[in-house]
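Undergrad: Listed next: structures, encoded as structure tokens.
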Structure 1
Amino acid sequence: MWQIWLVWAIVLTVSVVTIGPVVWNHFKAKGLEARGVSMRAVIEAMEDTGSRVNTNPVIRVQLKVMPASGPAYPAETTLPLTALQLTRLSPGSEVNVKVDPENPQSLLLKPDP
């Protein structure tokens, strides 16, 4: 009987570890869409993390965020990109971002579909 509980404990742990970050990122993105401040940013570098989401590569993007007032500052985000999005984004590209007004390092890059 204890083996069944052990199997369920393992399944639950694996589910939380693999699905938890996806759910967390989803709600974080929704929050930034609602309360984030729109700004422009320039992509400075892109790097494949080696992870995949639905066969799409997860890319680490280093940005220079350009607020309406104040100096530009570096920031970084990680997100899955489709093959089409990858062809449209490259170092030097300008993109729209939503920045958390309370934490400027927390931002959401919303590439075109």
Structure 2
Amino acid sequence: MADTILEIFKGDDKTYELSVVDSDGAAVNLTGCTLKFTVKRYRTDAYTDAKIKKTSASEAEIKITDAAAGEAEIYVTDDDTKSLEAKTHWFDVELTKGGKIYTIKFGKFIVLEDVTDPS
């Protein structure tokens, strides 16, 4: 799995589109699955110290937009990012299906300093 880079300006909202495919490139049906998105400052930080935690159990956080096509959206809000340091953080996306857990995306979550005060 190749590292992915996600960028966001501090204090901004952003929707990340996610397409889940298997090793052959076929869409993974997300019916009955749970997706989790986690951002940590350091990869070794405890889960309890994560800076952002999202789950598809709440459609306001992660919405499965087309289960059969393996498509979902992850919603990061200004409240999630306004207190983050403008630095490189780490993220992953986990899929739970049939009681098994798979890390389907992993990489850098880069928070950029905004020029305009977002308040």
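All of the numbers you see were taken from the coordinates with simple rules; none came from a lab. Just so we're clear, the structure is a prediction, and the values are computed from it rather than from any experiment. Cβ atoms are built from the backbone, for glycine too; each structure is taken alone.
Undergrad: Using relative contact order in percent (Cα under 8 Å, 6 or more apart) for the comparison, can you identify which of 1, 2 gives the largest number?
TA: Of structures 1, 2, the maximum of relative contact order in percent (Cα under 8 Å, 6 or more apart) occurs in 2.
Undergrad: Another question, then. If semi-axes √(5λ) of the Cα gyration tensor in Å comes out at 25, 15, 13 when worked out from the coordinates, which of 1, 2 was used?
TA: For semi-axes √(5λ) of the Cα gyration tensor in Å, the value 25, 15, 13 is produced by structure 2.
Undergrad: Kindly point out which one of 1, 2 the value -500 was derived from, the read-out being helix-only ellipticity at 222 nm (-39500 (n - 2.57) for each DSSP H run of 4 or more, over all residues; to 500).
TA: 2
Undergrad: Assuming 23, 12, 10 is semi-axes √(5λ) of the Cα gyration tensor in Å, for residues 48-95 alone as calculated from a single structure, say which of 1, 2 it is.
TA: On the way: 1: 24, 12, 7; 2: 23, 12, 10.
The value was obtained from structure 2.
Undergrad: Tell me which structure, out of 1, 2, gives 16.5 once mean count of other Cβ atoms within 10 Å over residues 8-15 is calculated.
TA: Attributed to the structure labelled 2.
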